[in-house]
Each structure stands twice: as structure tokens, then as C-alpha cells.
Structure 1
Amino acid sequence: MKISELLNERLVKIGLVGTEKEEVFEELIDLLLRERLIGERRAALASIMDREQKQSTGIGRGVAIPHGKSTTVKQLCAALGISKQGIEYDSLDGEPVQVVFLLLAEENKPGPHVMALAQIATLFKVPGFIERLIASKTPKELYDVIIAEEEKEA
């Protein structure tokens, strides 16, 4: 599975407006709604918030990967946001988050969800990758960074 297959330029937002987790989740869920990848905003947000209450998805190094499973999801989907100023997130390292990769999966299909989380984690371990995402000025530029890195890994 390639992350670039889950995303496109319309599912990327540079310059997240929210300064709190829930506001950012709403911004990214709105991208999924606009693309008709989810059926209902409230249920999608609830699944993300339920997971977040168990343990912060702020994994450190300025990255968060909020994720959840919901009946409102037709298939595995994702949205990616960049916050230039950083978001207080209760991350594992205590640092603000600048890269938020939101992932929503179907309720009863854990396989693709787990594979996507593994692939995201692999990309974020690549030296300089996070910095290139943050430095991107347009959704296309950011999407191209992901594609270029996946091609190197292939």
C-alpha cells in the first residue's frame, strides 16, 4: 500500500487554522466530507476523539497520526494537514505538532488500517522527510514529496 494512493491534492491542507486538536480534526474531516469519502461528520469526529482519549496520537518530532474506525467510512481514507505555527497536542515528546495525518477506516476491516499506519510510520522515519513536508508551500508540492519518497522506497 502506498500513502499516495490514499491522498490527493484536495486531501491536503497547508496552513491549518485550528490551534487545538479537535479544531484540526474537524478541518481534516471536512476535506474527507467534501470529497465524499465519509458519510457523516459527527460520527467520524467521534471515532477520532474516542481513539485520542485512549492515548495521544502525537508520536513526536512534530507529527500526529490521529486515526479511528467508523461505520460512516466507505473505505480507508486519509487527509493531511500542515500547521506552520504548531498545535499543542499532548504529544509523547511534549512538543507542538506541525504535521497531522488523519486516517479513518471501516469499522470491521482492520487490515488496510494497520498497513497504512505502518507505511506512514516508515515514511516519517526517513531523514528530512518531515521537514520537507513542513516546508511545502502548496498541496501539490507536498503530495509530490510523498510520491518521490515512495518511489525511492520501491
Structure 2
Amino acid sequence: MEQRISIKDLEPNAYKAMFELEKYIASTNLSKILMELIKIRASQINGCAYCIEIHTADALKNGENQKRIFALSAWWESPLFSEKEKAVLSITEEVSFISKNGLTNRTFQNAKNHLTDNEIAQIIMQIGIINLWNRIAISTHMFHKE
């Protein structure tokens, strides 16, 4: 599959703004592992092989366990994830599938049992940016070059 266009080259200021948002999110207190789980799970939902490959590698570099990555597509059934992580992954799914039911009160209230309001806001921003990256990668046919 050949890349269609390079938004990075055509609209470098847009890319720069996205990287600034990524840099901000990385400066928060969210753990690197949690951020990578969000990125991987959203990318699985969206079918973005490019992002799955990148963020799986990043998660492993940051100390994530392969077993947990393998179980991520069925996180709700897995004992490998904490209740906090499950709350975050539930938000990830509902925000990535926003047109279905939005972010439900049940999921939001459960998240408040494990996260501060600021953390919830940061998680929603992380989910939003990875969904945008997924859309860019899929629509332009980005692929990982070894």
C-alpha cells in the first residue's frame, strides 16, 4: 500500500500543533504505560496497524508486559488489568466509539472512583489525540518503515 499524501509535509504547522499537544500530555502525571495502553486500545478499535505497531513497541520499551498487550483486546475479561486501568480502558472505548452512547454516566462515575477530574480530562485529551493520529494514518495510508 502506497502512502497517499504526507500531511506532515503538506501541513507542517498542523503536525507541530499535534506534537505540542502530545508533549503537554506527556508532561502530566499520567503514567507512560497507561498512556500507551490508551494508544494501543484506541488503535485496535480504529484498525490502525501503523499506530498499533508504534505504541506496542513504545509500551514494551517503557516496561509493559507482553501478556498484558496480548490481553488488551479483551481487557474487561482479563485479571491482568487493575480496576483503575479498566476504568481508563472503558473511557477509551466509549470515547473512541463516541457516536454510540457518548461517555456514559456509569463509566464516568466509575472513573471518578479511581481518577481525579484532572486525570479524566487528560485521559480524554490522550484518547482524542490518538484517535486523530489513527485517522491521519489510516486515511493517508501511512505505514511503518523498518
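Read-outs: derived from the displayed coordinates by stated rules, not from any lab. Given the structure is predicted, the values throughout are model-derived calculations rather than measurements. Cβ atoms are built from the backbone, for glycine too; each structure is taken alone.
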When you work out relative contact order in percent (Cα under 8 Å, 6 or more apart) for each of the structures 1, 2, which one comes out largest?
-> 2
Upon calculation of semi-axes √(5λ) of the Cα gyration tensor in Å, for residues 83-122 alone from the atomic coordinates, which of the structures 1, 2 produces 16, 10, 9?
-> 2
Match the computed value 1.9 of distance in nm of label points 7 Å out along Cα→Cβ at positions 51 and 75 to one of the structures 1, 2, and report its label.
-> 1
One of 1, 2 was used to calculate helix-only ellipticity at 222 nm (-39500 (n - 2.57) for each DSSP H run of 4 or more, over all residues; to 500), giving -13500; which?
-> 1
Can you tell which of 1, 2 yields 22, 13, 10 when semi-axes √(5λ) of the Cα gyration tensor in Å, for residues 19-106 alone is derived from it?
-> 1
Here semi-axes √(5λ) of the Cα gyration tensor in Å was calculated and came to 25, 17, 15; which of the structures 1, 2 was it taken from?
-> 2
